[in-house]
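Below: a set of structures, written as structure tokens.
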Structure P
């Protein structure tokens with residue numbers, strides 16, 4: 001029988017506070033991906049709009065280039081095109097949101113915003129099952145970080 005002394009959400013927080021910058025960035029990336037996976041289909045567009053709204057020109061260009069790889073339409077690196085094209089993405093809508101949210105998360109991380117803010121924004125949306133999976137990944141990331149990564 002396994003012993004558990006801490007809730008999975010708190011374990012993720014503890015790991016985030018205990019690892020180096022690169023490991024924190026990876027952990028937050030995993031959290032964003034998990035959050036996107038948990039969003040109901042009918043709410044994807046709302047979250048995509050929020051993520052796209054905050055992107056700078058470079059991120060918009062990269063997101064448009066990703067759209068080009070799907071050959072849905074001739075991409076234009078602006079918010080209006082990306083929003084119009086979102087519903088045409090079909091099964092790729094969730095991936096588009098992951099990319100946009102990932103760009104936004106990187107910008108927030110680089111600006112020095114606290115991981116605590118990101119955790120507060122994402123963790124409440126995750127199911128218990130997904131949180132347990134992420135806690136296990138966080139522990140693996142902690143071991144990777146402590147055993148000698150280039151952090």
Structure Q
């Protein structure tokens with residue numbers, strides 16, 4: 001069975017899209033090949049690296065990537081899923097081919113505030129929400 005290619009997009013490719021990519025490849029890697037990219041690639045968020053490690057997934061060696069480089073490469077995706085706020089999602093370029101688009105809105109882990117413990121707790125909540133969305137969507141795509 002040929003894997004469907006999925007691209008997760010957010011602003012900096014530093015948190016939400018990285019988590020979604022990792023979870024989809026972890027749980028449904030037999031059916032999907034997930035990648036992620038950002039509109040303005042930044043630096044991998046260390047809190048996200050930490051909470052993903054707590055979930056048993058190491059993303060510490062991941063690099064942030066540009067969504068525009070993905071478009072220029074000509075790579076085709078079955079799905080492009082934006083995981084940022086709606087206004088940012090609307091900036092996402094159009095991909096060639098029969099790409100289906102979805103939007104899942106999650107808070108930005110870079111915007112959480114408070115003590116280190118409070119920030120970590122908030123990023124865990126975002127991680128859990130991303131995981132739940134990926135599991136639900138992945139399960140809904142399984143052919144009987």
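For mean count of other Cβ atoms within 10 Å over residues 39-46, which of the structures P, Q scores highest?
Going through P, Q one by one, mean count of other Cβ atoms within 10 Å over residues 39-46 peaks for structure Q.
Ranked on relative contact order in percent (Cα under 8 Å, 6 or more apart), which label among P, Q comes first with the largest value?
Largest value of relative contact order in percent (Cα under 8 Å, 6 or more apart): P.
Computing helix-only ellipticity at 222 nm (-39500 (n - 2.57) for each DSSP H run of 4 or more, over all residues; to 500) gives -12500 for which of P, Q? Mind showing how you got there, number by number?
Values: P: -22500; Q: -12500.
Considering all the candidates, the number was obtained from Q.
Comparing volume of the Cα convex hull per residue in Å³ across P, Q, which structure shows the greatest value?
Evaluating volume of the Cα convex hull per residue in Å³ on every structure, the highest lands on P.
For FRET efficiency 1/(1 + (r/R0)^6) of positions 31 and 119 (r between Cβ atoms, R0 = 25 Å, to 0.05), which structure out of P, Q has the highest calculated value?
On the way: P: 1.00; Q: 0.15.
Largest calculated value belongs to P.
Given 15.8 as the derived value for mean count of other Cβ atoms within 10 Å over residues 15-22, which of the supplied structures P, Q does it correspond to?
The value was obtained from structure P.
Rule-based calculations on the coordinates, nothing more; no lab input. Bear in mind the structure is a predicted one, so any value in this text is a computation, not a measurement. Cβ atoms are built from the backbone, for glycine too; each structure is taken alone.
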